[in-house]
Structure P
């Protein structure tokens with residue numbers, strides 16, 4: 001298949017834009033001064049987190065459903081989503097007065113579930129099924145097949161992709177200078193496929209950078225495999241881009257247009273979530289933060305360049321804040337967990353406290369005294385002010401002959417105990 005035949009035609013993307021008038025807002029493209037200064041470039045943020053459903057997903061969902069006939073929609077539709085696509089479909093259902101059954105993973109944050117209910121009103125029914133998007137999708141497709149209801153795919157559909165491509169239309173309209181780098185997060189690949197299809201025709205010199213979660217590298221795996229590959233296990237934390245496989249349609253497009261794939265650790269996304277909130281007053285979800293986290297990998301290339309990063313969504317549940325802080329601290333090397341064997345005698349805990357540095361903080365402590373034992377294990381979490389303090393902490397613990405096991409790099413024990 002040639003490049004031109006794999007791409008979504010520009011006219012399909014422009015048709016989608018006409019359909020979306022009055023439904024999706026034209027989100028702002030804003031130059032960010034702090035990040036521009038930090039990376040010595042002109043960095044612009046495409047604020048899809050300010051979209052009506054707080055992500056770009058309304059574009060594809062509405063375009064797909066609006067392109068269907070009344071006969072196709074009369075008995076309702078089915079979809080599966082980790083959250084953002086569900087909100088887009090729910091709003092489309094309410095606007096078009098179409099019944100929708102929406103499958104979502106049981107692990108979906110409550111904030112996203114409540115928003116689906118809010119946007120869909122009485123037109124949608126939510127079914128929580130499975131632990132990941134892919135497990136929910138299996139159940140949704142089973143209902144679609146048995147009930148002969150259309151399945152609205154979140155990314156592997158050319159009308160969905162055309163809708164997402166309208167993000168690229170707006171970016172090129174608003175940018176006065178040529179764009180050197182376009183940075184887009186990738187899960188199923190719909191957003192990158194849509195923007196990339198438009199850019200390859202109208203801004204072919206722009207380098208397209210795909211950013212994936214380190215725990216769910218579906219595009220990278222497919223590119224290395226030479227075709228769509230289903231990942232056996234994924235980390236579902238960055239739920240907006242955590243898919244076991246990219247679509248075959250999106251793969252055919254992405255393999256031809258993407259210049260580079262960058263994998264970002266989930267912990268680094270958490271650090272950027274906190275930085276964006278504290279420094280820019282911008283609320284983003286992990287998938288969205290990935291594009292900011294990827295800038296470090298591009299630092300040398302983008303100096304003096306015009307760079308656009310798409311902030312794909314801001315649907316972050318406030319109840320996840322503690323988990324986000326925890327993952328950030330672990331990634332930054334500022335929080336460490338130990339199993340420590342304390343001698344069961346008076347003064348043992350005080351001796352341990354004496355080895356801590358002046359800025360070290362005990363953030364977690366679990367200990368139960370065991371009868372008839374010489375020592376008892378404690379689970380201790382220590383938060384450091386600087387990651388460089390870790391080695392000196394270990395040295396003091398060794399000099400004090402404290403018996404311990406560091407858990408951070410022991411995945412089995414860490415998952416069991418933390």
Structure Q
């Protein structure tokens with residue numbers, strides 16, 4: 001394979017032959033919930049059930065297994081938000097190759113522990129940097145200093161070919177024509193590989209790429225005409241929070257993917273909860289990304305069978321409190337306010353009687369500080385039964401005689417307080 005050139009459908013087929021005895025052929029399942037709600041057939045490609053609970057093992061194993069003996073002897077190194085590192089750890093243990101995984105400090109503990117468990121004595125983890133890009137820089141420096149082979153998580157023809165085998169399975173399993181495919185995008189490896197296969201074997205399929213709104217690096221590259229580094233990245237969707245897409249993946253996605261959509265992190269959280277409560281699927285944020293994209297406006301509404309890649313299931317259960325919080329805020333059911341109370345008996349009771357009605361609950365109340373002896377601001381969180389009830393709440397606020405300031409989601413003040 002020419003590593004400087006785009007991988008071809010033949011390269012993906014060859015990767016599939018090497019991976020066949022190693023990885024799982026993951027299920028393709030109909031989502032009755034989404035099919036009924038959206039009015040067209042929705043199927044889920046369950047890469048959350050893959051080895052290491054992510055498609056990333058396909059790319060990592062495809063690359064490492066292709067290394068000649070001399071390169072294997074030098075060991076391998078990578079940077080990862082968690083899933084790629086698990087794939088590398090699995091490949092190293094299977095092939096008996098030494099490896100190091102550089103992880104940013106925001107990597108969920110569950111993913112860190114899994115890398116160490118999967119790789120056993122063949123893997124060393126290094127925690128460094130506050131983002132994937134900082135960890136990547138450290139891993140590249142380690143590769144230069146030690147001679148270890150850097151294993152790209154997305155921007156390598158071998159990685160792309162391995163990840164593209166998801167598309168091979170998808171078309172093999174689907175018994176009707178594939179109208180629309182929704183592919184999650186971080187660095188672009190999965191989207192580039194699957195899109196390459198689909199364009200060759202299902203050319204009429206409409207391909208949608210879904211990336212987190214807080215890390216929309218592929219759309220930024222499209223707008224600029226080349227990969228650019230985002231000035232800020234929201235790392236919540238950690239499996240897809242990449243500040244700069246690949247030099248190799250970008251032109252493939254640009255040419256083969258019909259549409260890129262940015263999905264709000266709150267919408268991802270809402271879909272994570274729906275997947276868990278209805279289908280019993282424990283998806284990580286990036287795993288719910290493609291499905292959440294179906295809720296947003298698409299340039300072309302699906303007309304038939306639509307496949308979404310559930311890309312991973314490595315979710316730390318300790319994050320569910322934040323998942324619920326982000327979901328409720330996104331749905332317009334939870335709001336926060338700074339309320340200035342007079343420091344006198346009965347002030348809070350007066351607020352409750354004058355402002356809140358049945359179905360509205362205070363879910364947070366904390367005095368921020370006392371400005372003086374007469375007044376003191378409090379942070380008040382209120383949960384509504386319906387998003388439409390906000391107008392009535394704001395109207396009662398306006399006639400309460402209290403000084404009330406709404407804390408909008410995304411504002412610096414909101415982030416500081418919560």
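Here, each number is a calculation from the coordinates, and none is a lab measurement. Note that the structure is a prediction, hence the values are computed from the model and not measured. Cβ atoms are built from the backbone, for glycine too; each structure is taken alone.
Remarks
- Structures P, Q, by distance in nm of label points 7 Å out along Cα→Cβ at positions 254 and 334: label with the highest value: Q
- Among P, Q, structure where distance in nm of label points 7 Å out along Cα→Cβ at positions 206 and 398 as derived comes to 4.0: Q
- Origin of the value 2.0, where distance in nm of label points 7 Å out along Cα→Cβ at positions 102 and 118 was derived from one of P, Q: Q
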